[in-house]
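Please treat every number below as a calculation from the coordinates, not as lab data. Here the structure is a predicted model, which means the values were calculated and not measured. Cβ atoms are built from the backbone, for glycine too; each structure is taken alone.
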Structure P
Amino acid sequence: MKAPDFNYQRPASLSAALQLLHDNDQDAQLLAGGQSLMPMLHLRIAQPDMLIDLNRIDELATIDAGDAHIEIGSMVRYAQLEASEQIKTCLPLICSALPHIAHSAIRNRGTIGGSAALADPAAEMPALLIASNASINLVSTKASRVVSADDFFTGLYETALQPGEIIKSISIPKPGNNSVFGFYEITRRHGDYAMAGVAISAQQQSPLHKMRVVFFGVAEKPLRAHNCEQALENGTANDSGAIDLAIKSLEQLPLMGDQHTGVDSKRHLAGVALKRALQELH
């Protein structure tokens, strides 16, 4: 199929893009990497009146390392993250997951902000941002605000973004020296969306603590598993009793099946992913 007709705008600055959103009564859609939006346009799932292309806005495509945080512009592509020495050094959880995100052709175009804004429940990045305790920096013509990743993803393809807002950047705290991370996903083929996956961050000073365990591909949004964290807290990554309790706690999560996998199978796969991610904590 062919995409529907739309008004196309390609602003060269963030302020110009925000003004377009503010001044226009039309249904406007932002174009970042386009790896999801372009197929949706051609299938006519998305039919915006206006497409605002963000690809000329250089200020959204930077990676800046501060003393305590890494700030990643919303138009930074996955390939940029993979090539960044700052990401490799400071954000090992993100770094370890990047090769699992689709394929290289997708990573060459897909952006971190586009993935966050789309909020696909089977995508890796939303769960990684929650596990990393990230903050989403939002701007409009009227104000700017910061939303924690925990609160940003609100439902199936739904976020805390308000009309007229654009994701400017994503801020991720630099982990401490005793931080450990785990990531595991179960897919039919490498590069496919996950049937179930988990991202884990924790502090390890003998026992595990300050845990963040986030599942994806199993519900309508990435799920932080607080009961699972409590079961694992103050244990070790190979504590079989704690792991069994953590897997048992998955029964309390509001999981959702899909056209391929029922709820019980999702829960089983989530448990398998959790075990394997804990085995790979580093």
Structure Q
Amino acid sequence: MAFFYSWVQKWAYFVVSLHEALDLFVKSMVSGLIEERQSFRSIVQVISAQVYFTGVQAMPFVAFSASLISFAVMLQANFQMSLWGSTDLPGFLYVTIVFRELSIIVPSIFLVARSGSAIASELAAMRVNREIDALKIMGIHPYSYIVFPRIVGGFISLLGLAIYFNIIGIVVAGLSVNLLFDMDSIHLISMIFDEIVMIDVLIFFVKILLSAAIIFTVCALKGLKVQKSNHEIPQATMSAVISSLLYVCVFHLMFTAIFYVYKLRLI
């Protein structure tokens, strides 16, 4: 019974946390879009700073990981082609492994590690130092100034990094197949685009939108839940990283499972 109650408590905590994150997301979107006392220019400045810190500064890490992953996938394609002799395998493996999954989940992990943790600690420090209370006194809605721009900037950053990941991945894949098994790079790129259908593009954007919303809403929520002690800041940061990683991985697993079940029913 103790084991059962433990799992019930964990699922209850998960549901409550999900509800709190959804409530914060909705309130941030509403306040950010209709807040009259908050100037559009100041919101754009915060979004721009968030995009620079979250997206631009992460580009070297994303390029390095995209190169390694793409080369590893092409190595696996070379090995499988030697067994089965399928000439379309490199394009199929790239779309299935890299485009549909890793080009989103890998940048998401980078964002959690770099930006999500920074946002959680920053908002927690603002809460402890009563800066959020100062915003309220000045008539500025805290969600419109500190949460909304970070969610929007996170979405723009993740979208840009995912597209950048695929550009680097396709270039490295083209060079790899030319080096490994003397396949024309243009032929591989043509195979990749032949494998990508409209539903893949739609799911690509939906995954990015929801992943960014999950990461930055959860991290902001954990930071804002800090009360009055500086000792809570590292705890909130660690909780934000673990929770956002867990939620993003669960979301990707569920979305992928639903997608392939749907495809199997169409066959």
Structure R
Amino acid sequence: MTKLQNKIDFAALISVSRANANGDPLNGNRPRTDYNGFGEMSDVCIKRKIRNRMQDLGEAIFVRSEDRADDGFGSLSERASAALEGIKDREEYARTACEKWLDVRTFGQVFAFKDSKGLSVGVRGPVSIHQAVSVSPIEIESLQITKSVNGEKSEKGANRTSDTMGTKHFVRFGLYVVKGSINVQLAEKTGFSYEDAQLVKESLRTLFVNDASAARPDGSMEVLTLYWWEHNCRDGQYSSAQVHRSLQVRQKNPDSLPESADDYRITLEELPGLVPEILHGV
């Protein structure tokens, strides 16, 4: 493994077309928005998809969704106990967890379970990701849906089960921006390597591969472009805020509803000595 020596910043443009990018369970699973109507995807949602892609790429992942828990463990506590049983020293515990699981040395993790006999360990990860926000306010549409099939056999002589009503929400079109950074100092503590950074880059580029669902049909969500800035020093030639601001996305006609990424003007402000790698997403 090659030691990560230079700071990395990144940003990705994500298009959402007639899909629910990230439903809000406290609002009837409607797509998340702020008070001004701009669409949002939480950092937790984005990290979940990155973890799934890491697992698809053959990496060991600690925090797995229930449908991807293919190692026989039903909880994080069971998974941690099986791999870290008998380790009492906090530093050794954290080091072993980072060596075993890519997502732990990437995003960090808190280990505080009932069966750990009072041992509580926190790991700070080097990869930080902002919540994604749409460039323009989004328009949300809703559809009434019905389930007109019998889920269970009715008793003899009983009436047929009535149809079940529901509502499906989706974003008509939205262009979202995801921003993030990789810190060298924290990477040294968790053992996060340059090769790990390349896995993060590939996971971001292919973020929605194997992610289709009824709320996000194949092709409805797409990573258009991934911008990847590798600095020439540990602390970065520019601040992350400066780097992220250098990517400017503006709607060409603010008075009309955007229907595709072609309705936006995308420009990169030149930062002397720092040129991003630009990749087309999937």
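Tabulated results
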quantity	calculated
Structures P, Q, R, by distance in nm of label points 7 Å out along Cα→Cβ at positions 19 and 219: label with the highest value	P
Among P, Q, R, structure where helix-only ellipticity at 222 nm (-39500 (n - 2.57) for each DSSP H run of 4 or more, over all residues; to 500) as derived comes to -6500	R
